[in-house]
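Alright, structures below, take your time with them.
What follows draws every value from the coordinates through simple rules; no lab data is involved. The shown structure was predicted, so the numbers you read here are calculated from the model rather than taken from an experiment. Cβ atoms are built from the backbone, for glycine too; each structure is taken alone.
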Structure P
Amino acid sequence: MEIGRWEPIYRKALEPEWIEHADRLRLRLLETMPAAPLIGIVHGDYQPGNCLFDQGRLTGVIDWELVRIGAVQLDIGWLMFCADQDFWTDEIRPVVPVPPQELAEIYQQGMGRRFDDLRWYQALAAYQLGAIACLNVRLHRKRQRIDPMWERFAFTVTRFYQQGLRLVS
């Protein structure tokens, strides 16, 4: 399950506050889970850093190591999360020139149908990256995997969970 697999990861966070916020969002995601997702191929890390462009035109998508069968809305939720400036801080912020609502419109036009649950998938992406950040900040601070980028992510973890909760409340 997309929600349950992240709990053991964020529970190892060094900051109890992060665990509390993650628990709140996890429970709310479970309470509001969409009933019938559209199932198909999911990239699993669909974000600007994994997209190739030529003269402003998307020409390819790389980094398929997380591909799986699942709710196709997972990918647009992840991209909308990356594009939503409310989740990010000045310490770290992905470059996505298209706002999340515009991405949702483009996606729905391309799919030929409306999805009422895209904000839920956006909140799920925040939950997931929050858990990943909890793990990597811990590894960095314990000097098990040194990567100073994760110190910049530390400023976003609580915000990811709070903004995700806002989307599903």
Structure Q
Amino acid sequence: MRPYLFKLIALGDGTTGKTSLVKRYTEGTFQHDYKATIGATFALKHLDFEMDNGSSAKAKVVVWDIAGQPSFREMRSRYMEGASMAFIVFDVTRPDTFLNVANWYGALMKKSPDCIVAAVANKIDLTERAVPSEVGGVLENWIDVIYVETSALTGENVDHMFSELVKRAVQRFGPEN
């Protein structure tokens, strides 16, 4: 069985945890000191998984971690082209990052309108939460995304978020579709 090949991009404001989520997923690690992503970095993940119908599948996922700082706006739009999947991260302790999710989504849809998207509430391990979990249902209904709450620090729901994106990509872009 030939594996599926997918392009997954990480989007969201700077310091929301995009790189930390990618590293937690691809390397199983967490880095405590912050280093801003300059431009984009890449990671590769090989997956063997079971679909909801019980069939098995293989996938290679190329994860593009794209800088969130405003100065990289023009470059980001080029990286968004051809994405099968994306996750847009916001920091639950910073409401401004949540308010920007719709902007990220709109920019992505202009470049990759068939992309499967997850809105990710990150840093749920922190006690100073300012964005309530109830916003998840609003996002799912408003802009048609998967909503997941994660902690890159503890790893909570990180694998689930990536797995859900890949399963939906197989369903949408698989050979029988």
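The greatest value of relative contact order in percent (Cα under 8 Å, 6 or more apart) among structures P, Q is that of P. Computing helix-only ellipticity at 222 nm (-39500 (n - 2.57) for each DSSP H run of 4 or more, over all residues; to 500) across structures P, Q gives -15500 for structure P.
Ranked by mean count of other Cβ atoms within 10 Å over residues 13-20, structures P, Q are topped by Q, which has the highest value.
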